[in-house]
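Read the figures in this text as sums done on the coordinates, not as results from a lab. Predicted model only: the values in this text are computed from it and were never measured. Cβ atoms are built from the backbone, for glycine too; each structure is taken alone.
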Structure I
Amino acid sequence: MEERIFITDIENNPAVCFNTGLDPRSFARTKMSQSLIEPGYVVNPNGTHKVWKSAGVHETNGIMQVWGPLFSGKRLDLLINEISSLTQNNSSQIALQAVVLWIRAKMSLGDKHSAFNPGAAFMCFQSGNADYPKGTVFFAPEYLSNRCLFIEGSQLDRNNCPDLLGMDSTAFCTGVMLYTIFAAAHPYPSAEIYQDMREGVFLPPALAVPTLDEKLAELIQAALLIPVSGKKSSMSSIDIVTEILKILINSEGRVNTISSLYHTLTTEKTKQFEKEKKQFILKQNSIVKSRRFLTRNKVPIITASIIAVFASVVIFTMAANISQRPTTAGMSSENVVTAYYDAFSGLDHIYMEQIIQGADKTDLNAAISYTAILKTLQAYEHTPSMRIRQAKAWKDSGGELPAQDVFGVTDLTIEHLAGSEDDGLVVYRTSYHLWPLNESYSLNRSDTITLRLDRKRNWRITEILRIER
């Protein structure tokens, strides 16, 4: 496998290079140059961080490569892939140290979004470098690194569930990586990996590695159950990750040895676990095959049964209710951005909630608060409707001041920054005036908005970064 993220010399200086696999024309057509504005992060061992930015584009043998400041380290996914058996304690120990560094770096970044794919994370194990001391972690720009990993042949990020965001994703990815290290096998080896993640189809760590520390095995299992509806642990994701670190790191602040995390079993106990393992695999395979067979063939089965009448009524009613809910189905990413600001101007917090997924909810909370205030005034003053004019309509009619009863967005402009709808990620910059309620002035705002496709292939806003003047 040819690595597409590597270190090379650019203009006689060593640099981190991202081989896009695109010729100059394709590079321009796919607007990959917009990825130059996408930030990466370098997290120091003390928890501080700085933004890493691409420095330019270099053409090599007809292929466009994005490059930036040097970071000398090893890719996390390659460190984990080097583990092929439990007897390779050295590679397992290095991988375990790398995962601990990754977890700490993720927690240090807090709310700042960084790439979750371990292929986009680089670990510095060398000491003596003033710029990047031992223990420094580099998170490459997500969109750019995912493009490179895709053409490497790693079409699937096998360490993350696409349904998760933020700390949930960090905890789940931690569980997958640790499972792989200790069991020397991936928890989801089948081709239906994402379905297995969502349904919790994996061999429990306690059965995959009976000698593993019991508390650690329980925490890894809790992390793997985060995306599973109805089976999620009562522990929060941050608590799961914190407890894992307490087990992996000793009182001196060092990562415990692999051998210290295992205990011995008697011959009798070993036989018992082997028996339980076989029984579990047989039972799970039977349940999964039956459930998925019913899922694939539910229409003819339901139609042929007496329950079909009742089930069809229930399904029809649910579908009718869902169809009446506001949705972004069929809308382009730019239309979704426009709809978000229109909904905000109209205080339609229900529609706003359908549009955003993981993004900052400041606007949503403001719309809810204004609605509550206006309804309270309506109840006390016995007015027939809420006393508010949308800013856009007010401006179209002349925009006379004072305008205390005006609220909403005017002069909205939308600029495409990065990504494409084909890749499932788009970044826009918006500029507009916000007219607050009970004020006669406007606020100048500029938002950087990231949109992603959800499970139903509908565009949702996942991040809003705002500058207000």
Structure II
Amino acid sequence: MKFQISKNNVQNYALPDSVDLGPLDGVLVLIGLACLFSSNPAESLFAIAQLKLLLRAYWRKGLPPVVLMLFLIPWLEISTSILEANLRLETLNAMLHGSGRAAYWCSSIGLLAVHAGAYPFFRRHKNHDYERLKSSATNISLPKAIGLYFLILLSTNSIAGFLGWGSSLYQIVTYFNQISQVLLIVICCRQALLNEFNATFIVFLLIVLFSSFYSFFSDWRILLFAVFISFGTIQKLTLKAVKRGLFIAVVFGNVLYVWQGIKPIYRAYLVTGKVAFRGDIGSQAVNVSRSEALTTFFALSRDFYFDESETYLFDNTTEDTFYATLRRIGYLEFMSLTMNRVPEVLDHEKGDLLQSNLTYALIPRILNPTKSIKDDGAKVEKYANFKVADSASFSLGHYVEYYIDYGKSGMQILLFLFGVLGGCILLVSYRSATIQSPLFHIGLVFVILQNWGSFQNDAIFVFGATFFSCLCHIFIFRPVYIVLIKLSASNS
């Protein structure tokens, strides 16, 4: 079955109404009133108002909220620091090096600039209506889609092993692997639209979740995003939807909490094979088998929760881990540190940093074999004066890099153009006709724009990953998607 949009449908298209938030509106008002008595009343109120704006703008009846998610992620990364400061009974300035308030306002207004640039394109984007999405879901076989998901993963591992990590062609393998993310979203959307929560689907989710821990990074977030996109497809925020959302939040909140608590020890084990290893591991390569890694992960998780370890593995208390989790979600610290140094200690780069980032991001290694190794930590140390270990994954964040180049005002202009860029990609992904199945198109939007919708990712990663994802998934992988749509079709 092929899904196409006629000219009449395009001309008569109207964006669906916003999801009726129901009692959530009242909850947001109560939170806003409580914010008046917090340590950061103005920032807290603005964060709540901004959240309400994003929900009204991008959460539309019967549509998977993939674009909403792309804005909620940077909203969380910017606003979580307010929650941390309020819980500590401190101002943002007191918690974040004397410039926390300036960092928040600069970043949150920047997010509004991105919204202003992208929203007109979102309104023109001919989203698939609920009935067409449901029709697409009935045309997909769950067992076939699951089989194709694991086939893509196995193919990726085989190709990666053949090429080797040092190959200049390895980059395209990472984008090929994102097809499995598209299939994951397709599977979750299918089950949510058809309201089928059978044993096959639940076991599949558990396998995906557990296998995601065999990684140096928190790959389980992809499953969280897929679940959010799928089960956020509603007409009204009912009590059932709230309960389901709270359950998902509790599950993944605990996963995040445990990951934050055991991450240093677990990462050291993945590299060295030693559980109690301390110090700089100097690598991000996984050097243990999947079974060994997952066994150790669950053992560390058990010890972290129930304190059953015979040795003192975990340095942080429960409170320390909680605040460390909030600090990792919130990403204002590097903006604060950078604003203390630029332009007082270091001058604005006036576009030189952006030019360097774009040159590095858009010229692949296969065309430039002498391309240097990407070093996020060097920029963090230079502009934020923050020492980063060789094995750490910190970056300044692209908002911060725009500030370094152009200052507060110029940063907002660039972020508006960044929003326009994302909106254009959204339209291109739809009008390319690469994906004629609405559910596959939802997954396509996610894999192309997932790094665009971020505050903490650095500019090289954002522009490089977004450009090459767009190139691969809309053009190069088109034959693959055509085959996958045919192979995943149900017999009926």
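Once distance in nm of label points 7 Å out along Cα→Cβ at positions 23 and 71 is calculated for every structure in I, II, which label goes with the largest value?
Of structures I, II, the maximum of distance in nm of label points 7 Å out along Cα→Cβ at positions 23 and 71 occurs in I.
Supply the structure label, taken from I, II, corresponding to mean count of other Cβ atoms within 10 Å over residues 199-206 with the calculated value 13.5. Checking each candidate, the match is II. For the read-out helix-only ellipticity at 222 nm (-39500 (n - 2.57) for each DSSP H run of 4 or more, over all residues; to 500), a value of -21500 was computed from one structure; give its label from I, II. Structure of origin is II.
For structures I, II, which has the highest computed value of distance in nm of label points 7 Å out along Cα→Cβ at positions 191 and 351?
Comparing I, II, the top value of distance in nm of label points 7 Å out along Cα→Cβ at positions 191 and 351 belongs to II.
Taking log10 I(q)/I(0) by the Debye sum over Cα atoms at q = 0.06 Å⁻¹ from the coordinates of each of I, II, which one would give -0.36?
Derived from I, not from the others.
For which of I, II does distance in nm of label points 7 Å out along Cα→Cβ at positions 151 and 271, calculated from the coordinates, equal 3.8? That value comes from structure II. Structures compared: I, II; top value of relative contact order in percent (Cα under 8 Å, 6 or more apart), i.e. the largest, recorded for II.
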